[in-house]
Structure I
Amino acid sequence: MELARKTRKKSLITLGILVVLIFISFLISLNIGFSRIAPIDVIKTLVGAGTEKNALVLFDFRLPRIVIAILIGAGLAVSGAILQGVAQNDLADPGILGINSGAGLAVVIFIFFFQGSTTTLGVLSIFIMPLAALAGGLIAAFLIYTLAWKNGVTPVRLILVGIGVNAAFGAALIIFQLKMDPSDFMQTTIWLSGSIWGSNWNFVLAVLPWILILIPYTIYKASYLNVLNLGDEVATGLGAAVEKERRILLFLAVALAGSCVAVGGGISFLGLVAPHLARRLVGPRYQIMLPTTALMGALLLLVADTIGRNILSTSEISVGIVVSTLGAPYFIYLLMKTN
């Protein structure tokens, strides 16, 4: 009893620290950029006492982008945690397994055939893209699961099949990109590298419902992830409908990844790193690990986006490149450790 109380206290302290770090990063990200705004001016602007120029910079450009980074970071991180639990594989990640590529391909096809530079359908297209990404992600997940199935799904087979499907979707992406207009080609190239390109409130509204609904529901399903980690035979013995719950959880992972890809592009490794860091901080119990993972993912992506926007004074580095620079070495470390 005493140990459980101490563990819960430690978990709550960890969550509190992550919230504080996100808030600090939030203020720093509002403050720095091409046009620097003093902290006191940021506060004045947020309460409605700032200049029109500062209000324009903060409310029309920086604030929606920061909110999107927080939402996407949380969504991709939780998606990765679900996949690692369902696949029982510490290397699982929506970017590595090809789910992000499938979602990205669906969005590119949607842009190619229906809108071209988001002009045909206007604002409505912003809200349709997550649905297109969901369809692409589900197709990718179905292919991976089907091809990896051989008297069950082994962790190594799942990763290898996922890498192969990822490569196939990547090739298809290039084919459609080459058929686009030069302006659309450049836009999709930057977006697919992992760029929070939708820096306005419409994109926030497009991704917000997915995150607010799916992450709490995933936390509600946390007990099933705990049971699945015990193995299929034990889970079945405990009365869990293993395949049914696995499909539901897989759908949640794909839906979270797809909605995030539709707005933030192909950001890899975040769904790999954030769950591992959360697990080290609060342990493997998903009821507390999932909220910690969401906060960790939000913090990592917000910091990465702030770095990408400001590390070079004359240009911007895609947030996906920043995350991959940090995440790829960690993936190699995990791969070597697994072997």
Structure II
Amino acid sequence: MMQDLEHENYILNSILKSSPSSENFSFEEYRKVSPAYYENLKEQLLLKYQDMKLTDIKGSKVISTPYGDTLEIVQKEKIDFKLAENNFKNQMNHNLKLLPKIGIKTEENLKKQGFDTIESLLHHDSHKDNAKSFLENMDDMSFMEIIDLLNQNRYGKSCRDNLIKCVSIPDYENFKFMDIETLGLSNVPIILIGVAEIKGNNIISSQYFLRDLDEEIAVLKGYFSHLDEDSVHVTFNGKTFDVPYIKNRLNYHRIDVDFDLAHLDLMYFAKYIWRDELPNCQLQTIEKYKFGLERVDDVPGQYIPGYYNTYLSERNIGPMIPIIEHNRQDIVSLADFLMKMYEEVNYE
């Protein structure tokens, strides 16, 4: 395999010598999207970890679930997770558009008449009933209900900002920063689920790894042990991929789990806030440009199935080491992303 990589390097160097655009070409970046590079990395990992077991991974242990055993990997690190108080429910009181039949123009007209809050509309002939109902229910609204209401009222920038500002409402410990790794894009097993949680001044990541293909239900059960009705999923593209994928696997195994929780998909927030600042809004691009972080020996998603199948066939954990670390970094990064996004919309 090393010979294949050396041959590829020789061919590329020959091409680049005669290429007029070679001055701006990063050879190292090309290598990291070439199959030969990742085949070589896999071979190196097989050699490096050939004498290690899964339980040798830091923080790992085999746990029992009602559906069998699985591998749990728990790590803890310090985090200064703070979302400054913004009294968001008071801000909601000033957003007349949250009531039925009030849009941008109607709100403008009402405020010109002196109706600046929903509370003030208790004295308006047409809107007093809706205002009364809203105020009576506001304190009892779940976070999921608040998000749904805000999603129905996206009239402009301030309304879209509210979808981020509202994250001050839940208890931090209810945030479940989550990411999955799979054997493909549909109808194949989940091989790894990671969830990170804020506990005091620490962020604790818990990962559940598919040691064998018949352990998927145990992996799912490991993840569900972290959830309750107050949990809030925090993901990156999780509304489109991760959560529907988990639901699909639950259906496949004929497992009935209430999985409809409040959900903050930070990919949409990233596109809204940073799309004009960054080359793209991929997770690792945000890490690089917003936090100065660059990963080493990261394995792109298209290579994960091949790495996992090698792990199964060779019974060597090497190929899975960077994938487990990739997943852990993803979920921990989401906490930093959420804080940064919250800060930018509240103090711009």
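Read the figures in this text as sums done on the coordinates, not as results from a lab. Bear in mind that the values here come from a model prediction, so they are computed numbers and not experimental data. Cβ atoms are built from the backbone, for glycine too; each structure is taken alone.
Consider the structures I, II: one of them gives 21 for relative contact order in percent (Cα under 8 Å, 6 or more apart) as calculated from the coordinates. Say which. Present the calculation step by step, with values, prior to reporting the outcome.
Details: I: 30; II: 21.
Derived from II, not from the others.
The value -25000 for helix-only ellipticity at 222 nm (-39500 (n - 2.57) for each DSSP H run of 4 or more, over all residues; to 500) was derived from one model only; which of I, II is it?
Value -25000 for helix-only ellipticity at 222 nm (-39500 (n - 2.57) for each DSSP H run of 4 or more, over all residues; to 500) corresponds to I out of I, II.
Could you figure out which one of I, II the value 27, 14, 7 for semi-axes √(5λ) of the Cα gyration tensor in Å, for residues 128-183 alone was computed from?
The correct label is I.
Work out the source of 144 here, i.e. which of I, II gives that when volume of the Cα convex hull per residue in Å³ is computed. Mind showing how you got there, number by number?
On the way: I: 144; II: 170.
Derived from the structure labelled I.
Mean count of other Cβ atoms within 10 Å over residues 64-71 computed as 23.5: which structure among I, II?
Computed on structure I.
Figure out for me which of the structures I, II the number 0.60 belongs to, where FRET efficiency 1/(1 + (r/R0)^6) of positions 72 and 160 (r between Cβ atoms, R0 = 41 Å, to 0.05) was derived from the coordinates.
Of the structures listed, the value fits II.
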